[in-house]
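What follows is calculated from the coordinates using simple rules that are stated; it is not laboratory data. Here the structure is a predicted model, which means the values were calculated and not measured. Cβ atoms are built from the backbone, for glycine too; each structure is taken alone.
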Structure 1
Amino acid sequence: MKKLLKTLADFESYVCVFCFVVMACGCFFQVLNRNIFQIPISWTEELSRFAMVWMALLGSEIGLRQHKQMSVDAVVNRLPFLPRKLVECLGCLINAAFAGISAVYAVQFVAITYQSNQISSAMNWPMWIVYLILPLSLFLMCAFEIWEFTYLLLKRPGPQQDAEEKGGD
């Protein structure tokens, strides 16, 4: 299971890097065309925007997985082991529920977009492909939070935490 998760994490990182390169090159090409060659090409701006959206949503899932999201944990870190474990588990459940419910609605949104045959204005891409990152990233976030919840649930206090709870140094 760990090997599968590592492979998935590596793939997500490569996709993010690819999206960043596409976005940067597209923006550079757009500026170059507009200011030097005087050739207005609108599809580069649209491609850059789509790449940025994919990069941001996958990047937020990667940040969540690596515990790089912004959080205020000054109070939680001062709690004894069991109350801290309870608060962290509750946070994982709330995050998983939010991501899961949002993912279900995102799937419905993608399905509606697919049925409406909506296409992008400059590149003529089906918009459901662009919007597909919404349920994908949200389902990944939900799965990670469930994984994190089970990890926290099975976590045992270390020797230092035992000593702190008993009043030792």
Structure 2
Amino acid sequence: MKKLSAILMALVLMLSTIPALATELNWSDYEAGVAQIEANTVTFDQISIQMWMPAVMQPVELADEDKEAGFIGYFLSPDEACYVTVQYVDVGGMSLEEYAEYVPQIGGSGAQMMVINGIPCLNYDLEEEAATAVAYATEMGYILQFTFGPYTDENYASTMQVMVASIRPVE
């Protein structure tokens, strides 16, 4: 826990001038600032997407039920207080705009369109989970959703922004 707190505190100090999620994020604006933090680039081969993940966030083996629910990635901090999930959500072919209108029905709020590394997406909060979600429409009619929580942890909130900004196509 101390190691996670130290790393996250370093991120907070480095990124304290960064506002809450903007409408456009680019990994190139963050990459140099987090270079000294022990991290990995996680690649989701099924979707050809990669993202920056602090080394303290460890992958959790997915159960069959998780896979059936569309999860392709789940990461936890050592104290299991902070998490990242990556999931395909079957929305019957909704566009991002349609999904933005649907978000309140799943307990979400504050839906806003944005662009991350040149890719249009939707950002919204899942208040019950105190989580932030970033959703992308796929060619197959699904939503690819990255969920980061809890945003109530000030240290993790800064880390979440960096992780969100790092979501990009595999190079």
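Work out mean count of other Cβ atoms within 10 Å over residues 54-61 for each of structures 1, 2, then name the structure with the largest result.
1
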* Asked: Of the structures labelled 1, 2, which one yields 2.0 when distance in nm of label points 7 Å out along Cα→Cβ at positions 46 and 94 is computed from its coordinates?
  -> 2
* Supply the structure label, taken from 1, 2, corresponding to semi-axes √(5λ) of the Cα gyration tensor in Å, for residues 102-141 alone with the calculated value 19, 12, 8. => 2
* Of the structures 1, 2, the one that 17.3, 56 was derived from, the read-out being Rg and Dmax of the Cα atoms in Å, for residues 78-149 alone -> 1
* Asked: Upon calculation of P(r) over Cα pairs in 5 Å bins from 0, in percent from the atomic coordinates, which of the structures 1, 2 produces 1, 8, 18, 23, 23, 16, 8, 3, 0?
  -> 2
* Structure fact -> Working back from -6500 (helix-only ellipticity at 222 nm (-39500 (n - 2.57) for each DSSP H run of 4 or more, over all residues; to 500), computed), options 1, 2, answer is structure 2
